[in-house]
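Participant: Some structures to go through are shown next.
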Structure P
Amino acid sequence: MGQLIYLTGPVRSGKSRRAVELACTWGDGVVFVATYRDSGDDREMADRVRRHRAERPEAWRTLEAPSDVAGALTGLVPPPSGVVLDCLTLWLGARFERDDDAVFAEWDALLDVLKAGSAPAVIVGNEIGWSPVPDSAELRRFRDLAGWLAQRTAVAADEAWLMVSGCPLRLK
């Protein structure tokens with residue numbers, strides 16, 4: 001059974017950097033699952049992606065926003081020595097038009113694949129529910145779905161960490 005680690009926290013708290021640090025101990029066979037889909041018209045986001053890529057070892061394989069993350073991980077040859085999924089909220093954004101139950105079912109299937117694998121995995125998420133209640137139903141739904149997925153992930157995880165100002169705080 002693979003060890004599952006969940007890292008959550010606010011924007012720019014050091015989550016992605018910490019995920020890479022952890023995964024570097026797993027050898028060169030790490031697979032990085034990037035959940036952002038580049039639309040090509042957001043320069044600031046493209047710069048973020050470039051910076052994140054530069055922080056990762058070149059030997060790692062990268063899966064760029066696969067539509068079926070669980071299927072993509074299951075079919076990898078050779079199997080990974082570890083998996084980094086960055087991040088839950090971007091994954092959700094790519095599936096936001098789906099029914100809530102379909103989103104939960106796909107996320108639960110992904111958690112099952114990661115837990116059943118032989119390699120450790122780290123999932124990065126964002127804490128977005130600490131701000132005022134959004135005034136639109138769509139934004140409230142996104143916030144709520146992200147929170148529910150985070151709870152499912154923390155329950156499934158062997159370890160859960162809150163990153164604040166670059167400092168990891170163990171939750172479980």
Structure Q
Amino acid sequence: MSVQTIARRYATALADVVQQRGEAREVQQELIIWGTTLRSNSNLREVFANPTIALEQKRKVLNKLLEIARPRPTTGNFLKVLLQNQRITELDEINRKFSQVLDDRAGVVAARVTTARPVPATTQQVLETRLHSLTGKKVRIEFDTDPELIGGLVTRIGSTIYDGSVRSQLEQIKEKMAG
């Protein structure tokens with residue numbers, strides 16, 4: 001079974017629990033912090049990934065960390081389940097899927113807009129409105145800059161890309177001229 005399939009199953013199960021308890025965004029934020037902690041600490045990552053370290057030793061490490069951090073019980077229990085099932089090293093992928101599941105259930109779609117220069121706030125609002133009318137959903141936009149675009153913008157929503165960049169238009173003209 002692929003990591004994405006496994007991550008989706010954990011994410012969906014967690015979403016069911018946290019939405020029932022009304023703590024979805026809080027648990028999501030705590031898990032993001034845990035993911036960052038695991039990613040940034042190579043020793044900790046090695047302890048949880050190393051198959052030669054006994055599960056009981058890993059459990060002691062996790063319990064000590066939980067004691068220090070004091071996350072919500074739901075977050076702590078979820079991390080314990082991941083550890084028990086040897087999936088704690090896949091927390092980043094589970095977090096990505098968890099975010100997608102929560103967004104889907106809330107009717108939100110994530111978009112990434114890349115422009116050559118920073119976009120003014122008023123233009124961001126106009127773009128958000130247009131993407132909302134295009135998708136029929138509330139849109140959460142992340143903005144990036146890439147000077148190589150020259151001008152215009154590239155918008156990615158899921159696997160769909162809308163490329164209105166000057167660079168792309170110039171490449172199309174070049175292809176047409178080349179025959």
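Participant: Suppose helix-only ellipticity at 222 nm (-39500 (n - 2.57) for each DSSP H run of 4 or more, over all residues; to 500) works out to -21000; of P, Q, which structure was it derived from?
Facilitator: The structure behind it is Q.
Participant: 48 is what came out when percent of Cα pairs over 26 Å apart was calculated for one structure; which of P, Q is it? Provide the component values of the computation, followed by the final result.
Facilitator: On the way: P: 24; Q: 48.
This value belongs to structure Q.
Participant: Same structure, new question: P, Q: which one has distance in nm of label points 7 Å out along Cα→Cβ at positions 4 and 156, as calculated, at 0.4?
Facilitator: Working: P: 0.4; Q: 1.3.
Source structure for this number: P.
Participant: Something else: Suppose relative contact order in percent (Cα under 8 Å, 6 or more apart) works out to 40; of P, Q, which structure was it derived from?
Facilitator: Values: P: 40; Q: 21.
Label of the source structure: P.
Participant: Once FRET efficiency 1/(1 + (r/R0)^6) of positions 28 and 116 (r between Cβ atoms, R0 = 25 Å, to 0.05) is calculated for every structure in P, Q, which label goes with the largest value? Please report the intermediate quantities before stating the final value.
Facilitator: Numbers: P: 0.65; Q: 0.20.
Ranking P, Q on FRET efficiency 1/(1 + (r/R0)^6) of positions 28 and 116 (r between Cβ atoms, R0 = 25 Å, to 0.05), first place is P.
Participant: Out of P, Q, which has the highest value for distance in nm of label points 7 Å out along Cα→Cβ at positions 36 and 52?
Facilitator: Numbers: P: 0.5; Q: 3.3.
Once distance in nm of label points 7 Å out along Cα→Cβ at positions 36 and 52 is worked out for each structure, Q has the highest.
Only the coordinates and a few stated rules stand behind these numbers; no lab work does. For clarity, every value in this text was computed on a predicted model and none was experimentally measured. Cβ atoms are built from the backbone, for glycine too; each structure is taken alone.
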